[in-house]
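Peer 1: Each structure below is given as C-alpha cells.
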Structure P
Amino acid sequence: MALGKITLPEVDNDRRRAVDCRLVRKSKSNKGYYKYIVTIKEKNGTVHEQPAYGKDMQDAINRLVWTERNTVVVDKLERKAPLWVFLIWMICILVPALFVDMSSMGPKLLIYTMGFPMVIFVGASLWSSWLDKK
C-alpha cells in the first residue's frame with residue numbers, strides 16, 4: 001500500500017448508490033434552491049446521471065430519493081387500480097346493505113351506497129391532482 005493513496009473497502013453491490021453529486025447552478029424559478037447533477041450507480045453496475053433540486057446537496061438527494069420512492073409506489077398502485085376501485089366500490093355497497101334495514105331506510109340507502117364511493121373517488125382524484133402538482 002502506497003502512502004497517500006486511499007483505498008476504499010469493498011462495498012456491497014446489492015443497493016443503489018449516489019457516487020457523485022455536483023452543483024450546476026442556482027435555480028432560476030425558486031430562490032434559495034440549487035440544481036445538482038447526481039451520478040447514480042445501479043445494482044447491475046450501470047451508471048447514470050439525474051438532476052436534483054434542493055436548498056443544499058443533502059436536501060437535493062433526499063428529494064430525489066423521495067421522488068423515486070413515490071414513483072415506485074404509484075407505479076405499483078396504477079397497475080392494480082381497477083382492482084382497488086372495484087373492491088372499494090363493493091365494500092361501500094355491501095356494508096350498508098348488510099347492516100341496514102332496507103325497508104325502513106328507503107332512498108337514504110341509495111345515498112349511502114352511491115354517495116360514499118363518490119366522496120371517496122372525488123377525494124382520491126383531488127389527492128392525485130395535488131400530488132401531480134408537486
Structure Q
Amino acid sequence: MNKHPFTMRQLFHLKPETLEKRITIFYAEKQDAETLLRLIIVFQVRAALGTEGIEKPCCELVRNLYIQKEYRSVPAFKRFYYQFEGYFSQAEWQEILQELFPFLPKYIAWKVAQLLVRIDIATMHRGTVP
C-alpha cells in the first residue's frame with residue numbers, strides 16, 4: 001500500500017462529504033486503486049461506528065472501478081470484493097463475481113457432482129444386509 005495523504009484524525013473527523021471529495025481527488029491524482037479501496041474500507045468502518053448516516057461511501061467511484069475491467073487484475077479487488085456487494089444490483093454483482101472468479105461456477109458444479117456421487121453410493125446399498 002502506498003502512502004496516502006490522510007491522517008487518522010482526518011479520516012475519522014472530517015465531514016463525510018469533504019472526505020469523499022478528498023478521496024476522489026486523491027484517486028484522480030495518483031490512480032492507485034488498491035490504496036483507494038483501503039481508504040474506502042476505512043470510511044465504511046467510520047460509517048459503521050459513527051452516527052452520521054453514511055450509507056455507501058464513495059459509491060460512484062467504487063462502482064466505476066469494479067465495472068471497469070482493467071482494474072480487476074489488482075489483488076485488492078479480489079481481496080475486498082465482499083465489502084462492496086451493496087453497491088451493485090444483483091445482476092451487476094453476479095457479472096462482477098463471474099469476472100473476478102471465472103472458474104468458481106465450474107468448481108462449485110464439480111463439488112456438487114462429487115457430493116451427489118457420495119450420496120448415491122451411500123444410499124445404493126441401504127436396506128441390504130452386508
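Peer 1: Here mean count of other Cβ atoms within 10 Å over residues 33-40 has been calculated and equals 17.5, so which of P, Q was it run on?
Peer 2: P
Peer 1: Which structure, out of P, Q, was helix-only ellipticity at 222 nm (-39500 (n - 2.57) for each DSSP H run of 4 or more, over all residues; to 500) derived from, given a value of -20000?
Peer 2: Q
Peer 1: Further question: Among P, Q, considering only distance in nm of label points 7 Å out along Cα→Cβ at positions 41 and 73, which has the greatest calculated value?
Peer 2: By distance in nm of label points 7 Å out along Cα→Cβ at positions 41 and 73, the leading structure of P, Q is P.
Peer 1: To which of P, Q does the computed value 19 (relative contact order in percent (Cα under 8 Å, 6 or more apart)) belong?
Peer 2: Clearly, the read-out refers to Q.
Peer 1: If semi-axes √(5λ) of the Cα gyration tensor in Å computes to 51, 20, 10, which of P, Q did it come from?
Peer 2: Source structure: P.
Peer 1: May I pose another question? Ranked by distance in nm of label points 7 Å out along Cα→Cβ at positions 17 and 89, which of P, Q sits at the highest value?
Peer 2: Result for distance in nm of label points 7 Å out along Cα→Cβ at positions 17 and 89 over P, Q: largest is P.
Peer 1: Turning to a different aspect of this structure: If mean count of other Cβ atoms within 10 Å over residues 25-32 comes out at 13.5 when worked out from the coordinates, which of P, Q was used?
Peer 2: Label of the originating structure: Q.
No lab work stands behind these numbers, since they all come straight from the coordinates. This is a predicted model, so every value here is computed, not measured. Cβ atoms are built from the backbone, for glycine too; each structure is taken alone.
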